[in-house]
Structure P
Amino acid sequence: MNDLPLVAPALQSTGLPSNQPEYTVSELAAALKRSIEENFSIVRVRGEVSGFKRHGSGHCYFSLKDADAVLDAVCWRMTALKLTLQPEDGMEVIATGRLSTYPSRSRYQLVVDSIELAGVGALLKLLDERRQRLAAEGLFAAERKKKLPFLPEVIGVVTSPTGAVIRDILHRLADRFPRRVVVWPVAVQGDGAAAQVAAAIEGFNRLQPGGAVPRPDLIIVARGGGSLEDLMAFNEEIVVRAAAASAIPLISAVGHETDTTLIDHASDRRAPTPTAAAEIAVPVRLDLVAELGGKTARLAQGLARLFSERRLQLSGLARGLPDPRDLIGGAAQRLDDRSERLRLAMLGRLTAARAQLAAARLRPAALAADIARVRARLAELAPRLQTASNRAIAEHRRVLDGLAGRLGSLSESHESLLARGYVVVRRGETVIADAAKVTPGALELEFHDGKVDVVAGALARPRRSTRPKAPLPGQGQLF
């Protein structure tokens, strides 16, 4: 269809029918769309971002505004993934793209292909606001900083594999203290650089100890110098958060000494240059060898001085003690003396015993006389011993007979006692053993051959026996 004219001649006010063609709404909208896209195919628009929103589809919608006008903008998903700068509300940017229309709402909009900050001042303002926000979250706190290892076995380096940075780091490490280096190649500027750096830091942290790829003891994130825009990848929030979350100690060495990026605040140590990062990472081997030699010499001198002092102290203590040889000599002399005296005493005793034995052998008559005297004495004492023993036996027999008679009387039965003339007096079932207990009334007398019932009358007062009791056998009289 041919393009439609955008301006129609003025219709006559006569009310007569016009020969101007009629357009549908869609035809007019398409003509406007073509005209705008052809005349504004490439534009750069400066304005403040407002109402930024990322749709679930990945497309980004926002507005660019200044003091007098507002321009709608859209950034399609594939383009948004490649943006080096993520738009935020209030950010002053320069958006490059083309103008187009949205016929469904009769609106025109800017289809964005790229976005950049509007000047260094705006970029610095953005970085300062981002720094303050991340600092408020505690990502830059001093207590989060980890101590660097004194001598790491493996060093991981995140940098471009083709630049001069990696060569400077390797050369400096070889000069100071050669270590094993694992390089994770990344892009250090441009589209996707920030994502690659963050992925490299996280990848080193995911390595397992003892795996095919060794886990680093230290990470160096390095890049050479450049403009503020060139270093923007190391100011991105994704890189800062990855550095702060790293469990492995991390050194940031981005740019020259005067360059400062946000990763410097989140890292455990900042190095002014990549070469300085290598110097921080390892000590100088020759310095360590010299220091070790010096400390070895000092240790040897200290030990020698200590031994000398202890030897001198021991000598002083030894002067206050007696000579052990004198102590042992005196004891040995006393032992010899006691041994000699014991030997002589044993010899003297043996000599005396031998003399006594010899004397006894030379006097047999005297021994016989002694034996005769002993036998006479025994003959004299034998009758007296016999008489005394017979008297003692008789006395003991008499006592024994008396005790036997009493034992026999006590052991006789009830019937044998009655047969000898004793009588048992009862009143009912009660046995009356005392005369004082007898009262008038019926009594029962039991003899050895039967029982007799009697009646007791008035009785005189019973008389107690005045016959003295016979002394026990073997007991003498006092009077």
Structure Q
Amino acid sequence: MLACCLPTLSMFAQSELAKKIEQAYTRFAADEQMQYASISLTVLDAQTGEVLFIKNEMQGLAPASTLKTITSATALYLLGPNFTYKTSLGYTGSISKEGILTGDIILLGGGDPSLGSWRYNQGTSAVLTQWLNAIKQAGIKQIQGKVVGCDSLYGAQITPDGWIWQDMGNYYGAGATSLSWHENQLDVYIKPGAKVGDLVSLTKIEPTYPYLQFINEIKTGPAGSGDKVYAYAAPYSTVVYLRGTYGIDWTKPISPAIPDPAFEAAYRLADTLRTAGIVPSEAPTTWRRMQEHQPSTLPSYQVIHTINSPKLTDLVFWFNRKSINLYGENLLKALALNAGKPAVTQAGAEVVKNFWKNKLDIDPYSLNISDGSGLSPANRVSTLSMAKILQSLKKESWFASYYESLPTYNGMKMKSGSIADVLAYAGYQRSASGKELVFAFMINNYHGNTPLAKKKMYALLDQLK
């Protein structure tokens, strides 16, 4: 692959733009913060795909959240821009003339990561109201049974192999279950102690979670230190440990992950029904929990309501714009299902790699991916492959919405990525001469101040303007 690129590079090596980038790259690589770093940069002509600048372009580096550019593009190709997830509400058993349901209310998850999200017009209150109305319209006035959340479509492993313990209990490490709720996160409000080192107070958890135990080990941090709190909770756990420091002048809530989103959805619907006077005779549960006691197949059920997610282009907007890891993991599993494979992370990763091998002849080894969001430190992607993928999108009918999904940093339309000692940017830029460019820029194992390292990356990327 390198051999086919080098002649193209020589054609542009003497251009003023290439010289500017080369000089800036040399300064950047010589910087003290990059002494032990691995650095890779690829810049292509966005119209033709011709190489303007490459350095270490074949090296596989951790891409962090810039991997989302590849996941979202693959989903748009294979699932289609109008793809939607479906969540079904139904019941088992029968309804008597008096309106007594002898059976269970079933919430059947179809993989929608946005169910109950505040980002759309279908927040938790709106969804619960729809479900309540559908149950009433079905003639159900009393339930001799329970509300069951069914998240079996994606299996029981909801976090990819390789995710770290420090991430998994927090909103950005929320598990990818087929029945999500409120983006699988909750809010904890905190009051700092009177002085640095004091234990903080948990003033409010919204909404309340009587089935969860929160163990507070958070200490008050110095002014200006901000939020350095981490939640530690395994998937399906009922105990959440809160550890770290919370700045004495900080005021924002923290957002742990909901350990069991399917149960949370069932719990909220059961609570809504009780408030409306339609009281289930049994406590809410999940199909997974029921299988632990008596394995069986899901009984036949009557669907009474279906919620369609926003279309894929709308999901991709928030996925890239706000870097929602949950969306990426659910998309990867949806890609696996779409290909007739089990809805597991590894199968979805293989679908992504095979697609780009067939479409652009990209070596699958240059897309060594372990998840769909980039949160795993095990991911390794080359900047050349990422840039080639981004360049290929411009001719697609959905490119405008894809381009709009990318955030703006440093006055440039690009996705950022950041995990421990990793920074990355990938996107599009028009140069002063009017040339449209596409680029991917990654550094691994830098040291020192992260905002300063970002500033130095911006200075290099400024040469593309």
Structure R
Amino acid sequence: MTEPLDVALIGGGVMSATLGTLLSQLEPSWKIAIFERLGDVARESSDPWNNAGTGHAALCELNYTPERPDGSIDIANAVKVNEQFQVSRQFWAYLVSEGLLPEPTRFINPVPHMSFVWGADNVAYLKKRFEALKDHPLFAGLEYSEDAAVIRSWAPLLIPGRRKDQPIAATRIASGTDVDFGSLTHRLVDGLVGRGASLKLNHRVTGLRRARKTGLWHLRVNHEVGSTRQEVTARFVFVGAGGAALNLLQRSGIREIRGYGGFPISGQFLHTDDPGLVRKHAAKVYGKASVGAPPMSVPHLDTRVIDGQVSLLFGPYAGFSTKYLKTGSYLDLFAALRWHNLGTFIGVGLKNLSLVTYLVSEVLATRGKKIRALQEFAPTADGADWRLVTAGQRVQVMKRDANGKAVLQFGTEVVAGADGTIAGLLGASPGASTAVPIMLDVLAKCFPGRLDSWRPKLQQMVPSYGGTLSEDVDRAAETLARTAERLGISV
């Protein structure tokens, strides 16, 4: 009988690549294999054209700083997301310093992050947000302006053609970044394979079963090229299969997945690589979401660096599809229905009729309407310069809360078996940007007995491991400077 794998990673995205890289550093002798159903890794949500939320650090994303009923700004989630992104950056910086990742510009580049709003109420909100964040150590360097000339100097496409009497405001932080998670995933997987891991492309995992006698997981795997089947055994399984994770975890039979469902949201972006336009906009600019829009649909005009090519994306235009993956099946949603989550699906649907209505309206939106949305950001934009591209699928978590009520959760969640031999990731944004802290959470849930022995190495890879940067101004400044230097970006 073939020796069992120590770790089976299902899905060839940034999550599996990150967890595999962490484990290969902590346990170099472990036997690791990645099973990816497509012909290459990073083809779904980790693909840069499918994943528009690159470099989420809450520097500009206004949905992370909601306004409380009393008018004050809640920055707790923004600080949390920024802390998480700094953990990811520290790990990438370690890999670069050890020669385990190539030249950083292959996957991360400096791009200022901006928030931009118009209308008196929104200007008042952005001013309060600036005041709440400007003195926080993780938001050092945040600037604010209501001056059209200043804003134009930051992002020239935002101002020409705009009414001079329209109240506007913007914040900017120069230390923002753009991350090509597709390139990063490829580099991480290349490193894993170079250190002995096996990569199984065109291999679809169709079944998961844990043997009571041995405690091993048996994976039923179809080789899509040639239609051959095999069974693989593993001591630990991670399901990082994006939208397909829900169904695979259901097939595993673990009790912890009961009651969970998935709400799929599709999307499109307008894209241009016209050199003249690209030269006029070097920033990620986020606005405020429309009433009823999901947080992941916050409009933004982004500079993107993909395979060294600079372009602009605007969107997203949300939509609805019953697929759980871009390359999935229209039956995915229905295949996820079980007796234990039927009430969750119904409850979430009834509570979120306004969201459903919004998504339907987005699906039916004409190209002209989409161009007009772009022109709210860049008034002189010409639709002829932009083309629509289809983004990846996002599957939001549906679950029961502590009171047993069905809720739709905008975020990510690790679901692990009680014995720690299997874990999977559900949900979407901020996703890839926080891959490292999410995978550290997997380690804590699934390998609690090894954490003490792993701690020195973990702190070498992520110096802030076990603490938070926001607790210490000097430590935050030092860590941000060190990681920026190693990654070749500004602080």
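Computing distance in nm of label points 7 Å out along Cα→Cβ at positions 79 and 367 across structures P, Q, R gives 4.8 for structure R. Can you rank P, Q, R by distance in nm of label points 7 Å out along Cα→Cβ at positions 71 and 95 and just name the one with the largest value? Across P, Q, R, distance in nm of label points 7 Å out along Cα→Cβ at positions 71 and 95 peaks for R.
Using the calculated result 2.3 for distance in nm of label points 7 Å out along Cα→Cβ at positions 255 and 343, pick out the matching structure from P, Q, R. Label of the originating structure: Q.
In this comparison of P, Q, R, the computed figure 44, 27, 17 for semi-axes √(5λ) of the Cα gyration tensor in Å is attributed to Q.
Rule-based calculations on the coordinates, nothing more; no lab input. Just so we're clear, the structure is a prediction, and the values are computed from it rather than from any experiment. Cβ atoms are built from the backbone, for glycine too; each structure is taken alone.
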